[in-house]
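Asker: Alright, structures below, take your time with them.
Laboratory data are not the source of any read-out in this text; all were calculated from the coordinates shown. Given the structure is predicted, the values throughout are model-derived calculations rather than measurements. Cβ atoms are built from the backbone, for glycine too; each structure is taken alone.
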Structure 1
Amino acid sequence: MNSLVHADYVNHRSPIQIAIFDDRLEITNPGALPFGLSLDTAISGVSQLRNKVLERTFRELKLTEHWGSGLKRMLEACEEKIFSPQI
């Protein structure tokens, strides 16, 4: 859900890609972070929404939780399973 909510839909030539392997799941969301947002800041829980209507819809449907928790929760889940997250 995180990749859908935060996707840069302005660049139509770079779709979100999901690859399923025996030992891992890779989700590639092409594009840069929103202007002024660093990776460290995003991981710490600061969120800059590109798609506010989409995020609100997903939240109302209980498909997402609160803003700024996605990256941190994904990294924690990887560490819990002893995966090495590649950002």
Structure 2
Amino acid sequence: ILESLDQQQHTLIFYESPYRVTKTLEVMKEVYSSDRKVTLARELTKKFEEYISGSINDVYEWSISDDSTIRGEFCIIVEPIDEKDM
């Protein structure tokens, strides 16, 4: 599915569980350019809502840096591809 969305000129939004979010980011690093920008949003609409933004590689590194941070439900927001990269 990720490969089929690689050339989309729209923002991509994925809803992911804490058990799969790191693996999904790892696959995104392989399928998309690792410097493509993403935002990882955790616990939306809740008291401890949090956002992490950066390249796919940076956000992936954050996700593996401390397993205790991977709790709650996540949204992964991927920036659209640049027209020049198509």
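Asker: When distance in nm of label points 7 Å out along Cα→Cβ at positions 45 and 69 is calculated for each of the structures 1, 2, which structure yields the highest value?
Answerer: 2
Asker: Shifting gears a bit: Among the shown structures 1, 2, from which was the value 44 of relative contact order in percent (Cα under 8 Å, 6 or more apart) calculated?
Answerer: Of the options listed, only 2 reproduces it.
Asker: Comparing 1, 2, where is distance in nm of label points 7 Å out along Cα→Cβ at positions 5 and 21 highest?
Answerer: 1
Asker: Right, next: Of structures 1, 2, which gives 49 when percent of Cα pairs over 16 Å apart is computed from the coordinates?
Answerer: Of the options listed, only 2 reproduces it.
Asker: Tell me which structure, out of 1, 2, gives 1.7 once distance in nm of label points 7 Å out along Cα→Cβ at positions 61 and 77 is calculated.
Answerer: It must be structure 1, since only it matches.
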